[in-house]
Structure 1
Amino acid sequence: MKYFVTVQASQADYDAMEGKDSPFPGWSRDEIAAMVAFMNDLNAELTASGELLDGQGFTAPAQARFVTGSPGREPVVTDRPYADTEVLTAGYWLLECSGLDRVTQIASRITQCPVPAGSPEYPVVIRPIGEAPSA
């Protein structure tokens, strides 16, 4: 079964990592290196097990673009229609696992990624990928 596993962050989290003013603790170079090493090790293990189909981290929410519209209306494009503290998807893994128990084990491990003390805690979200209905 395939699963879409996501981690979350806000613009304030990205700002803290970049040393900008943020309500969250700033990240040191060592803390960033520890996070990157953790993610690289996890991805290597998931690749070796054959479970990792894809995984990517996203840029800061401030770089996002939102396009809204409906049939018969001109689409509206905006850069930042949300508060800077709104939590959005920060990255994802597309996994093929034996079942929900296995992907939950992986998500539980992701929650152990090192972060500075006092950083916000966000859930790791698991979404099973459904099959398209037959025509």
Structure 2
Amino acid sequence: MTAIDERLERVERHFGVHLPEDYRLFLRARTGVSQFVPPADDYLMLDSADELIGINEAGEFQDRFPGSLVIGGDGAREMLTYDFRQSPPPLVLLDTAADDWSAAIPQAPSLTVFLDQFPETGWIWGDED
């Protein structure tokens, strides 16, 4: 077993989830992302496997959003989050100040779809898009 696979299994055990395969493949290939993505020119951060437990615990996301797993965000208050209340878990955007799941803004059904559409659409902010 590789070191990254061990870290991914640690995350899965810690949160009691099974990470989607496309996300596992992404983390095996990259340590994360932190950049403006053209042509949408929105800022995208995707955290490394080593950061996942700490980031999720620091924000107390499990308390406010049971079944959530934050994997990145916009570099500010908005967090890209898997919603493990559903299977397969879609990606949603959650404000760090939100109280509950009612504030979730759907982004994509998978990381693959999200990464394919993000350069053109950037963040989806809801009805006003």
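Can you rank 1, 2 by percent of Cα pairs over 16 Å apart, for residues 55-118 alone and just name the one with the largest value? Mind dumping the intermediate values first?
Values: 1: 67; 2: 36.
Across 1, 2, percent of Cα pairs over 16 Å apart, for residues 55-118 alone peaks for 1.
As an exercise: distance in nm of label points 7 Å out along Cα→Cβ at positions 15 and 47, calculated from one structure in 1, 2, equals 0.8. Which structure is it?
Values: 1: 3.5; 2: 0.8.
Corresponding structure: 2.
Comparing distance in nm of label points 7 Å out along Cα→Cβ at positions 7 and 71 across 1, 2, which is largest? Top value of distance in nm of label points 7 Å out along Cα→Cβ at positions 7 and 71, among 1, 2, belongs to structure 1.
Once Rg/Rh (Cα atoms, Kirkwood Rh), for residues 23-62 alone is computed for every structure in 1, 2, the highest value turns out to be that of 1.
Here distance in nm of label points 7 Å out along Cα→Cβ at positions 95 and 111 has been calculated and equals 2.8, so which of 1, 2 was it run on? For distance in nm of label points 7 Å out along Cα→Cβ at positions 95 and 111, the value 2.8 is produced by structure 2.
For the structures shown (1, 2), volume of the Cα convex hull per residue in Å³ is largest in 1. Each of the structures 1, 2 was assessed by relative contact order in percent (Cα under 8 Å, 6 or more apart); the largest value belongs to 1.
Taken together, the values in this text are just the output of simple stated rules run on the coordinates, not laboratory data. All of these numbers come straight from a predicted model, not from anything done at the bench. Cβ atoms are built from the backbone, for glycine too; each structure is taken alone.
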